[in-house]
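**Q** Structures follow.
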Structure I
């Protein structure tokens, strides 16, 4: 059985790292996540990761509390660096060489983001974690995921969530919510389905980059996806 996707961009929300906790990082969940990634890594897949910071601090929440929006966004970017370092530690404990590349320069703890260097790391079978968003305020980590995926020429953008795909309305609120196995970029934008923000969706559409939304808590789902099994929902 051959791989369908050789180079992937895995988009993880900060909230995913909370596991069953209310805040911060759940050590047991991040260990589970590392093992799921290892199963894919051992198949020879080149893996890049963009991670959010919502388990620690969200820029838009800070803005609602009265902080300057740009300042709040920079604080959120720093939260993503903390998550990236935690994930790097978990991955390296599973014997996977990993590099954290930050869009905000902080040489003592991360490499500066350089596109060609990132691609070279992937070619050398190193996992690359992109931290600090795009390095600019007013952009989400969804947009970062789409941008980095396009830059490194990823085959697919995998958005890891707590639900098993895209629904026509919130399944936690509506019992009659219908799962959409496949949807176009324009439909996702026009119907405001909250798959990703509109900037991210537009970037993916312009670069013909498919998005797969899936439940990361479903064991083995990541490996199934890279081999082409129909998991979650596809935006293309």
Structure II
């Protein structure tokens, strides 16, 4: 185990599944810390900067949804992949609404879990320095978005984005002025099975961070029956 291996926090109240995930993910080259509930997860998060959380939704006491919402409210942008036995579309939407980056229904193939973890980590990783030909930052009113770094800033400093929010804004910024369908956005986010409502939820969350009035968006606009378009401007 080396310090440059991504460090995962696996939170699940099922001791058998927790142990299986810890062993399998370690075999896949990750450092893994396991926690049986939200309280133990909070204690771990207080002392370690994890690269990603694999989080069960249905736990006794504080649920995974409640923990995710609390972490996002406190400004923690660590990527979160939710696991749950409830795989209906509404359950998936609830995960995204509470701030999850991805969602995997139980039972699942552990190979798919590892693939999704790597996809999220690639999406969240800071970009390498770019050449002088790199795309300039995009202005969104009082905000500037650097699509190469996935960083949103304003006069007060950096604005926290989840990995999903940063990937969504980067996908739109790379094609600013073009209408992207929900299907194109899902593919750009490496979430081809996310569904239209899940994309809409991610857009709603992003608007809260870039729009002066999210109910009347100036920059991230809906094009009826077609998708979304980012229109930079002052």
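Every number in this text was worked out from the coordinates using simple rules, so none of it is lab data. This structure is a prediction, so every number in the text was calculated from the model and none was measured.
**Q** Tell me which structure, out of I, II, gives 17.8 once Kirkwood radius over Cα pairs in Å is calculated.
**A** Of the options listed, only I reproduces it.
**Q** By the measure relative contact order in percent (Cα under 8 Å, 6 or more apart), tell me the structure among I, II with the highest figure.
**A** Going through I, II one by one, relative contact order in percent (Cα under 8 Å, 6 or more apart) peaks for structure I.
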